[in-house]
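Scrolling down, you'll hit the structures one after another.
Since every read-out is calculated from the coordinates, none of them should be taken as a lab result. All of these numbers come straight from a predicted model, not from anything done at the bench. Cβ atoms are built from the backbone, for glycine too; each structure is taken alone.
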Structure P
Amino acid sequence: MIKYEELYEEVKGKLSEKRFTHCKGVVKRALEYAKIYNIDNETVKLVAIAHDIAKEFSDEENKKYIQDFNIELDDIEKVNRNLLHAKIGSYICQNKYGFTDDMVNAVKYHTTGRENMSMLEKIIYLADATEENRKYCSTYYVDTIKENIDKGMVEVSKWIINNLLQTNSVIHLETIKCYNYYKKALMCN
């Protein structure tokens, strides 16, 4: 598997300064959550720095990776191109950097979330949404996540769904399933 320092430089070379600053913010926030929930720091750092590696690809680059990796797009991904980077990035991380299945899934679902996420997946999903450079990030979300990660999943997923509704965007079914799964889990505890 690739070393963090090498991956850091590679990601830095592929992203704009603004996007790379976001990735560094995700690393910082993910490490905070990893400490609380006992997840390996090196694994978290690798996934967090690489999660948006495909975010700024051109349409031509997206098409190339979709063809090269034989990536199947669902109906929502076909109309919301903002979701492509997670799926394409997961294939790059698996095939080029030697990420494990759990790490690959953390990249793949960092935008939509999904039901029954691993702790690593939750940490990356939540760190992406709550890193300090996000304009909307409030201490409420961070404090909630640190207190109860599943409650954090509900609150962040709810915020994402509400934001997508307000902007008249399509909502991926995985995001709705994610919200319902964790909301139900909290209700049953």
Structure Q
Amino acid sequence: MHLKIVMNELFREEKSIHVLYAYNGMENYINMVVKFTEDGVRDGDYVILIENDPLYRKIQKLLENRLTKEEMKFVHWENSFDFYFSSGSYHPPAILEYFNKMIEPYLETQSSFRTWAHVEWASMDEPLHIIEDLERPVDEAVRQIPFPLICAYKGERMPNYLRNILLETHPYILLEDDFVLSGQYKRKEPSHE
């Protein structure tokens, strides 16, 4: 209950919230997504879930038991595979373009929204540094627009190099039962060229 109150108060007061969630265990993960979505809808936000199809179906079933049909209209699902691999590979500029198109209707209508992005990494052989090429501009977008965004990564699949990048690009960290500031966060100042 404490976590829910702290997170919702922060989302209401600040709005520009970029959060890292390194989850362990699928049951914990699903419960956290459901709480995030339910709380967002009840606070009057649209909730964008960037999630894979099988997991979304499980989440959707739980949400349908907790939210009315009218409230479910505030939940928008984006297939994570389409989102992250719209160009055929994990290409940060293409992902950012997809993201901008996805949130455009909410910006045009000045609708309040929050986003949950499940970042699944196909293989640890892929160049992990390109995640920073996505997370830095996303962090800036969260501050500019503003909206709350939780980026969920599977904790046990995160090598130290990736963990450090994520701690440096996310000002907040969501733990299973706590919400804390990242001591490693480094805001990249926009260049004035």
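Name the one structure among P, Q that mean count of other Cβ atoms within 10 Å over residues 25-32 of 21.6 was derived from.
Details: P: 21.6; Q: 14.1.
Working through the options, I get structure P.
Rank structures P, Q by distance in nm of label points 7 Å out along Cα→Cβ at positions 17 and 41 and report only the one at the top, that is, the highest.
That would be structure P.
Check the numbers for distance in nm of label points 7 Å out along Cα→Cβ at positions 105 and 145 across P, Q and tell me which is largest. It would help to have the intermediate numbers written out before the result.
Details: P: 1.9; Q: 1.4.
Top value of distance in nm of label points 7 Å out along Cα→Cβ at positions 105 and 145, among P, Q, belongs to structure P.
Where does the value -15000 come from, among P, Q, when helix-only ellipticity at 222 nm (-39500 (n - 2.57) for each DSSP H run of 4 or more, over all residues; to 500) is the thing being computed? Write down the numbers at each step before the final one.
Values: P: -21500; Q: -15000.
It must be structure Q, since only it matches.
Tell me which of P, Q gives 21 when you compute relative contact order in percent (Cα under 8 Å, 6 or more apart). It would help to have the intermediate numbers written out before the result.
Numbers: P: 21; Q: 33.
This figure was derived from P.
For FRET efficiency 1/(1 + (r/R0)^6) of positions 73 and 129 (r between Cβ atoms, R0 = 35 Å, to 0.05), which of P, Q scores largest?
Numbers: P: 0.90; Q: 0.35.
Going through P, Q one by one, FRET efficiency 1/(1 + (r/R0)^6) of positions 73 and 129 (r between Cβ atoms, R0 = 35 Å, to 0.05) peaks for structure P.
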